[in-house]
Structure 1
Amino acid sequence: MVTPTGSPDKWTIAGRGELHLAILIEKMRREGYELEVSKPQVIFKEIEGKKMEPVELVSIEAPEKFSGVVIEMLGKRLGVMKDMRVDRDQVYMDFTVPTRGLIGVRNEFLTQTSGLGIMNSIFLGYEEYKGEYSMNPHGSLIASQSGTSNSYGMINTQDRGQYFIGPGVEVYEGMVVGENSKDDDIMVNVCKAKELTNYRTKNFGVQEGLQVPRELSLEDALDYIGDDELVEVTPKNIRIRKAALLDQDRKKTKREKGA
């Protein structure tokens with residue numbers, strides 16, 4: 001369902017989960033549209049004066065040795081176990097989990113189960129609001145200037161986290177180029193080039209130390225972004241950017257929220 005907003009170039013789109021939205025966005029991208037997408041949010045309702053939220057039944061199949069990390073992961077997201085059984089070193093578990101707790105969970109689930117786990121979910125209905133829960137915040141590596149990413153600039157800052165791009169990619173100020181290993185955002189100059197000499201080119205001796213970037217699909221990007229980030233979708237690229245591209249604008253917004 002598409003609902004217009006007060007702005008002529010903004011719409012609110014309601015769908016059945018992140019995959020449903022990703023299919024629509026991917027279809028628009030292939031048809032030549034360019035758009036920016038904010039972090040997906042669940043739709044709350046008020047029934048008889050009570051705040052209600054959507055809840056889903058989540059079925060898990062994974063090797064038994066991963067049962068502990070799966071229970072801990074979904075427990076942090078307000079999941080409640082309804083059933084558990086073990087058969088031939090495979091564990092089968094059913095949980096009821098608020099839909100908002102499932103946003104971004106699939107990538108974490110695959111990581112925690114080494115890609116051997118299977119997760120399926122089905123909508124159960126609306127239940128009374130389960131309360132707040134603490135998400136693991138992420139920090140982003142943000143391009144400090146526009147230009148072309150360079151091996152030298154990237155290898156000097158790759159210890160800060162994991163990059164989403166490789167060398168030779170056009171970037172712009174405020175673009176998210178990687179995930180910080182800590183919870184805060186930092187600016188990095190991925191366009192910094194090595195000084196030229198008579199004996200070396202600007203990329204001489206740096207390629208072999210550069211880590212392989214983590215490429216994000218559309219679903220990965222929707223899972224990753226925070227409240228102050230957007231997914232930029234074009235026919236040629238899927239990129240992540242800060243809603244406020246300039247550093248001073250982000251600091252100003254942060255001060256206003258703090259006040």
Structure 2
Amino acid sequence: MFKGQIANFKKYSQLLKQLVSRDLKTRYRRSVLGFLWTILNPLGMMIIMTIVFSTVFRQGIENFPVYLMCGQLIFNFFSEASTGAMGAILDNSGLLTKVYVPKYLFPLSRICSSAVNLLFSMVALIIVIIATKFKLSWTIILMILPITYVCIFAFGIGLVLATTVVYFRDMRHLYGIIITAWVYLTPIFYPMSMLPENVKRIVSLNPLTKYVEMFRQTIMYGQVPTLSANLKCLVISFTALIIGMVVFKKNQEKFILHF
């Protein structure tokens with residue numbers, strides 16, 4: 001079964017590249033600054049949020065701008081990737097009714113294009129690191145671990161959302177509310193230490209908390225993520241992916257009936 005899926009993926013790999021390229025071009029069409037927005041957006045938000053929150057959390061968080069940017073990049077990627085994947089099937093319904101294309105490629109292309117944006121956004125993090133004269137450790141190369149985990153997690157969630165929205169169009173509006181609540185349940189601009197124990201337990205159950213904390217470990221604190229932390233992230237990410245694949249596969253043949 002897996003050999004057949006791998007062969008199918010290889011067969012349509014060029015199409016995936018074209019879809020990712022199209023997504024990126026569409027996003028910045030008629031924009032004067034184009035891809036520069038992937039740097040300017042996180043920088044702008046970091047400056048605003050630093051001004052707003054640094055007076056509140058400054059004593060508890062060393063180098064607040066870098067702390068904030070690390071959390072912001074991971075969460076913004078997940079939000080953008082999962083939201084994009086959610087609309088991938090409906091947005092391409094015209095194509096799907098005319099020719100056969102593996103349907104999972106459309107949500108996957110949105111995840112990949114968001115990952116490209118994340119890479120560009122890393123330039124903003126580098127600018128902040130240089131501006132704050134923050135000293136980096138060799139462990140920064142391990143940031144690929146939490147990035148990989150959150151990509152897998154986003155794809156799994158994206159497949160569930162892409163399936164759900166075909167049957168329930170209001171999901172697009174509902175997910176906006178969910179994301180707004182999710183951002184406050186993720187330690188992006190506040191330290192875990194300031195939370196009451198009952199709230200801390202809830203925030204600790206948030207998968208994005210684990211990805212954000214591992215990302216900060218590798219960049220800010222010069223720490224190698226423990227085997228236990230990696231296993232937890234792997235289990236969470238692949239559980240989301242497997243659930244997403246099962247839900248998507250069971251429903252994909254019915255999508256055309258609901259366009």
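Bear in mind that the values in this text are calculations on the coordinates, not laboratory data. Only a predicted model underlies this, so the values are computations on that prediction, with no experimental measurement involved. Cβ atoms are built from the backbone, for glycine too; each structure is taken alone.
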Given a computed value of 21.2, 77 for Rg and Dmax of the Cα atoms in Å, which structure among 1, 2 does it belong to?
1
Could you figure out which one of 1, 2 the value -6000 for helix-only ellipticity at 222 nm (-39500 (n - 2.57) for each DSSP H run of 4 or more, over all residues; to 500) was computed from?
1
Of the structures labelled 1, 2, one was used to calculate mean count of other Cβ atoms within 10 Å over residues 82-89, giving 23.9. Name it.
2
Compute FRET efficiency 1/(1 + (r/R0)^6) of positions 122 and 178 (r between Cβ atoms, R0 = 35 Å, to 0.05) for each of 1, 2 and report the one that scores greatest.
2
Distance in nm of label points 7 Å out along Cα→Cβ at positions 66 and 234 from the coordinates reads 3.7; which among 1, 2:
1
Going by distance in nm of label points 7 Å out along Cα→Cβ at positions 170 and 242, which of structures 1, 2 comes out largest?
2
1, 2: which one has relative contact order in percent (Cα under 8 Å, 6 or more apart), as calculated, at 20?
1
Quick one: distance in nm of label points 7 Å out along Cα→Cβ at positions 42 and 210 came out at 2.2 when computed from one of 1, 2, so which one is it?
2
Computing mean count of other Cβ atoms within 10 Å over residues 98-105 gives 20.6 for which of 1, 2?
1
